[in-house]
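Read-outs: derived from the displayed coordinates by stated rules, not from any lab. Source: prediction; values computed, not measured. Cβ atoms are built from the backbone, for glycine too; each structure is taken alone.
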Structure P
Amino acid sequence: MSDIQTLYQKTIKFAAQRHLENNQKVKGTDLPYIVHLCNVAMEIFMAASNTDGFDLAFAIQVSLLHDTIEDTSATLEEISYLYSSDIADAVQALTKDDKLPKALQTTESLSRIKKLRKGVWAVKLADRITNLQPPPKDWDKEKRTAYSKDAVLIWEALKDGNHYLAERLHRKIDEYDKYLEI
């Protein structure tokens, strides 16, 4: 287990430094972004303890790095050098292509994720579980509804990747419905 602890510590320090560059916060809060990454990692730890053959070392690093290319100055090449090409490929797949129309970004990212190992699927499921919190106060009903539909799209595409996380995401989607009535 000490290898996992060392990987976690190395990776969370790198991710925290990168997300602090822009003083990034969890959407709709004053919490530092590292809270989101820790929550995604916690979901991965729980999935590992509930899933036979789960590659925790791989998934924990990907979970902590999953937003670095999308939201920081970190590059694919840097992540490949510091971690591995497999981890860099996973982070790249989890990164939405902002050159595409917004309506296509999730679908395109999911198609790249599905070509990779199930640990990447697990990180995407864990990420959406963590994001299905009370929505930011400035989100209108249309934005909340679109976010819920996006979560269903993720669940449908990746539910066979990890049973534990798929069940958690399904429950979170059901709970999120209360925000659609407001």
Structure Q
Amino acid sequence: MKFLELVKKRQSIRKYSSQPVPRELIDKCLEAAQFAPSACNAQPWSFIIVDDEKGKNALTDKAFSGIYSINSFAKNASVIIVVIAEQSTYAAKLGGYFRGTQFNLIDIGIACEHLILQAAEQEIGTCWLGWFNEKEVKKVLGLSNKKKVYLLISMGYPEAEFVREKKRKSLNEIRKYY
């Protein structure tokens, strides 16, 4: 599959089948994330993979309750990937300070997109989730309050195989040559 075809095929999945995702395929997605570029090669990310049914249920029940229930569809995913911000390098933090840019967030986004595109190539569906109860996620996983959980990624095989039409701005709306 050509890259642009893969990008156009990738979509947020909200209905998953009950088929489990083999750990070898999850690891292949993590390997893609591992090779993402980052400011000063800081690699300021780590991932907790929750694929055990009992652990996944405990996590998703807490993460997607109350005001976060809009994302409760993720309870049906085979896997939840917890994306944690790790310490960046001094050089990346210093450069970010002077530029007014949080390079670690850009780096995490690139790594997660690598992961998600690798999943799409393997016919595995994903969905980025930024709306969840972080405090409860940390509690379930026993994480320190000093850790920052930026994203959860639901992962599993899609219930149905079809690609929705993408509504995007035209190139003329997003591009300017100078």
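State the single structure among P, Q that was used to calculate distance in nm of label points 7 Å out along Cα→Cβ at positions 100 and 148, giving 1.8.
Q
State the single structure among P, Q that was used to calculate helix-only ellipticity at 222 nm (-39500 (n - 2.57) for each DSSP H run of 4 or more, over all residues; to 500), giving -12000.
Source structure for this number: Q.
Of the structures P, Q, report the one carrying the highest value of relative contact order in percent (Cα under 8 Å, 6 or more apart).
Result for relative contact order in percent (Cα under 8 Å, 6 or more apart) over P, Q: largest is Q.
Which structure, out of P, Q, was FRET efficiency 1/(1 + (r/R0)^6) of positions 84 and 108 (r between Cβ atoms, R0 = 25 Å, to 0.05) derived from, given a value of 0.60?
P
Compare Kirkwood radius over Cα pairs in Å across structures P, Q and report the one with the greatest value.
Largest value of Kirkwood radius over Cα pairs in Å: Q.
Can you say which of P, Q returns 12.5, 38 when Rg and Dmax of the Cα atoms in Å, for residues 12-75 alone is computed? Numbers along the way, then the final one.
Numbers: P: 12.5, 38; Q: 14.7, 40.
This figure was derived from P.
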